[in-house]
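Trainee: Several structures are given next for inspection.
Nothing in this text is a laboratory measurement; each read-out follows from the coordinates by a stated rule. Source: prediction; values computed, not measured. Cβ atoms are built from the backbone, for glycine too; each structure is taken alone.
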Structure I
C-alpha cells in the first residue's frame, strides 16, 4: 500500500480537475483533460444517480452549475448525460472519467455524503482500473466500506460535527488523511505517521504551509 500511496500522491492534484472561469467547468471530462495535459493529478467528486451510477459532480443539487432546479439523485445517468454545463460539457459517469484518464496520472475520488450504495457503485467502477488511484470521503462509514478495495483509502476532514480525527482509530484501515489546509497542523499533531493531502490550496502561502507539514496539495486557481 505504501507504493500505491506514493504513486497516488506523486504530483500536485488539481481540485475537481483543472478548471477555470471561461474555461473547463469543474468535474468535467474537459477539466480532467486539462489536468492531464498539464501533468497534474486529478481529484474528483462523485454523487449517486437515480439508477445507481456514480456520477462525477460535487453538489447534491444541479442548480449552481446547470440552472436546473433539481437534485442530481432525481435523474438517471442517461438524463444527466444530456444536461449541459456552461462549457457545453455533460455530467460524466465515473466510468467515463476512468476510461479517459486510464492510469496516465493519479486520480483521487471523493465519495460525497454517507450513502454506502454510492461507495459500492464506486468500488464496482474501479474494480479493474489500472493506474494510481485513491478513494476518500468525509464519512467514516463510507471510508470503512471502501477498505474492501485494494487501493489507498483516506478520511477527509474535518467534519462539521464530531471529532473526525478520533474516528481514524475506529476505521478498519485509513491510509491517509485529506485535511483542510487551514487546520492541517492539528491532523499532523494527532496522526503524525499518516500521509497527508491538503485542500484546497489557492495561494502560494497555503502551498508553502502544506509543504512545510509534508502534505501533497489539492489545488485550484494557481499553478504549482
Structure II
C-alpha cells in the first residue's frame, strides 16, 4: 500500500499537529534562577544561572569552558520552550511526505525552503526524528522518551549523531537524559546527563540544578 493511501492528513497538517503539541512557556513565564553543579571533562564546577523572563540566559562560574557549555545548553532549552505560532515559524516552508511510514509508524516529512535541509519523522503528534545540515556538519536526533505534561510533550531522552557533511564520517555521538520539575506552574529542567563518544573516547557530563526559584 502506498504512503499516500495510508496517510489521510497532509504533510503540513501532520507537522503542524506535532509542532503545536510541544510544551512551551507562555508570556507569563516569570524567569528562573538556580545554583548548579556541572561535572564536565573530569572536573566539577559550581555557579549560578538564570533564564530570564525575556528568555535571555546568564551563567556565572569561574571556568570559561564550563560557562560556554552551560550557556549553550540553556539556549537550547530556550529554543525548545519558546512559544511561537506555526505561521511565524514555518509559514514560508513547504511540507512533503518523503517516503513510506517506518516500522514504528513514523511518517517522514521533508521541509522545503529551509536553509538547513531539514527532514523530520512524526508519530502520534510528536516529532521523533530530525536530520539537518549546518555548513560542514550534519546531524540526526532520535527521540526515545517523553514527558506528557498535559499541555504538550517534552522530550526526556534522545540521541544525537554528528557527521562530517562532506564525507559522512561520524565525529561525535551523544545520548541525553533530561529530568524536569514543576516550578510556579511551569515545567523546567532539573538535571541532565549526557553520555558522549568522540572516536573511541567516552565522556559523561552531569548537570544538576539546586535551589530552583523564580525571578
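Trainee: From which structure (I, II) was helix-only ellipticity at 222 nm (-39500 (n - 2.57) for each DSSP H run of 4 or more, over all residues; to 500) calculated, if the value obtained is -8500?
Mentor: The value was obtained from structure I.
Trainee: Given that P(r) over Cα pairs in 5 Å bins from 0, in percent, derived from a single structure, equals 1, 6, 13, 16, 18, 17, 14, 9, 4, 1, 1, 0, which label among I, II identifies that structure?
Mentor: Clearly, the read-out refers to II.
Trainee: Let me ask another. Given a value of 4.3 for distance in nm of label points 7 Å out along Cα→Cβ at positions 130 and 186, point me to the structure among I, II it was derived from.
Mentor: This figure was derived from I.
Trainee: May I pose another question? Match the computed value 99 of volume of the Cα convex hull per residue in Å³, for residues 34-153 alone to one of the structures I, II, and report its label.
Mentor: Source structure: I.
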